[in-house]
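Below you'll find the structures, each written out as structure tokens.
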Structure I
Amino acid sequence: MENLLEKALQNETTFVFPNVKKELGEIQRVAQKYNPENPESLVDTFFERAQQAKLIKLTEEMWRMLDNTDSFDIPYNGWEQIEEHINHTNQEAEVARDWKDLKQKMKQGQELDAPIVLKYSNEVHLVSGNTRLMVARALGRTPEVLFVEM
């Protein structure tokens, strides 16, 4: 009989370098927060730094202190909590998010864009990828993120 851990690892999601330009709206929102006087400058610097950034495993410590997400609090198999969060988010979103599709992709070990995390001064802020983090947490997975330091 196949070892359950080996089976789980075979289906481990591969997080790949994301298309950062696709997240321009999220980056602009973050730029308004951290540099309201000159957000365009922060956006430009962010894109430069993102090109040099690396994918890293999201440690428990970093995940716990990550701003702009409540994904750390999602329990293993916390699908009801994800459903509640997504239903609330979809009320305000232009495009509905499909967490069930992400769940299937992660279970099948498909490649997904890594969430994007910004380290600015002493803060660690999720730029994009909240749904990916929530689903990874509910599956008991440790995701990789694109870690952009400013």
Structure II
Amino acid sequence: MPIKRSAQLAPLSREHHEGLLFAWKLRQGLSKNIDPARITNFVQWFWQHHLQSHFEKEELFLPPVLSENHPLIRQMIQEHNVIKTLIQCVTPYEVLKKLEQLANLVTDHIRFEERQLFGEVEKAATPEQLQLLSENLTDEKTEAVWEDAFWLKSQ
């Protein structure tokens, strides 16, 4: 059953859907024995066009609601750092194990934010904080499109 998200946090939740698709695509590529260089290129592209800005928004707008020292905020930032470090370390030569790890980390991180962090933010936010979230967390449309659908075919 999907979690009903406030309108203010809904844009982040929609971006989480893209993150889950990213993890699924990695797993599909691995299961189809796709050339690791193709998958690695996709990982770097997804980081630059989606994930990096998503992390930046969460780290900018969510801590003021709960506080920098809140355990859920600290967990969010720590998981962001682990994912970012792993993405920076992914090379075609060590890719298989790291890509599976990355897919799992992204999936687990999104589940944590959706099931724990966002609910806590929604409960703690003042009307002013909700307004600020609403003004700053809009759906981002990117013109960038990844052409190599390696998760569908092996060419």
Structure III
Amino acid sequence: MAVLIDTNVLVYRFDERFAAKQRIAEELVRQAMGDTSMCIAHQALIEFVAATTNARRRGFFLLDPASAHREVEELLAGATILFPDEPLLRTAMRGMATYQLEWYDAHMWAFAERYGIEQLLSEDFEHGRRYGMVQVVNPFVLLNERT
């Protein structure tokens, strides 16, 4: 089954401050790349580079720009990359209105909805909730329940 992997999962692979999330994210991406089920929205690749190379929020870089770009090349080679079109943008606007999602979350959900991907791996939505035909799975939910 194809899964759409949100930016936060990609970023946690490189964030040593959250060791447990880092291990889970690494395993998810490795497994999904291995069985070719991983889909990534082009938006997530852009957000990944911005999040990992922006030191302002953390005071340090997760990755230097060259390393971030190499990682994107690996993701491009190992995943199905999804691109927006007009129906996707309309779906995102519908997601904002129907589910009260913020723009970037609505856009991420719309990629899954538009391309028929039934599962979105993200910590930015309500775990287990179904938005249209898409069910959200927070791969870190068990960690969050322990804290």
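For relative contact order in percent (Cα under 8 Å, 6 or more apart), which structure out of I, II, III has the highest calculated value?
Working: I: 38; II: 47; III: 25.
Going through I, II, III one by one, relative contact order in percent (Cα under 8 Å, 6 or more apart) peaks for structure II.
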Practice prompt. Please state which of the structures I, II, III yields -13500 when helix-only ellipticity at 222 nm (-39500 (n - 2.57) for each DSSP H run of 4 or more, over all residues; to 500) is computed from it.
Written response: I
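Each value in this text was obtained by applying a stated rule to the coordinates, not by laboratory testing. Small disclaimer: the values here were computed from a predicted structure and weren't measured.
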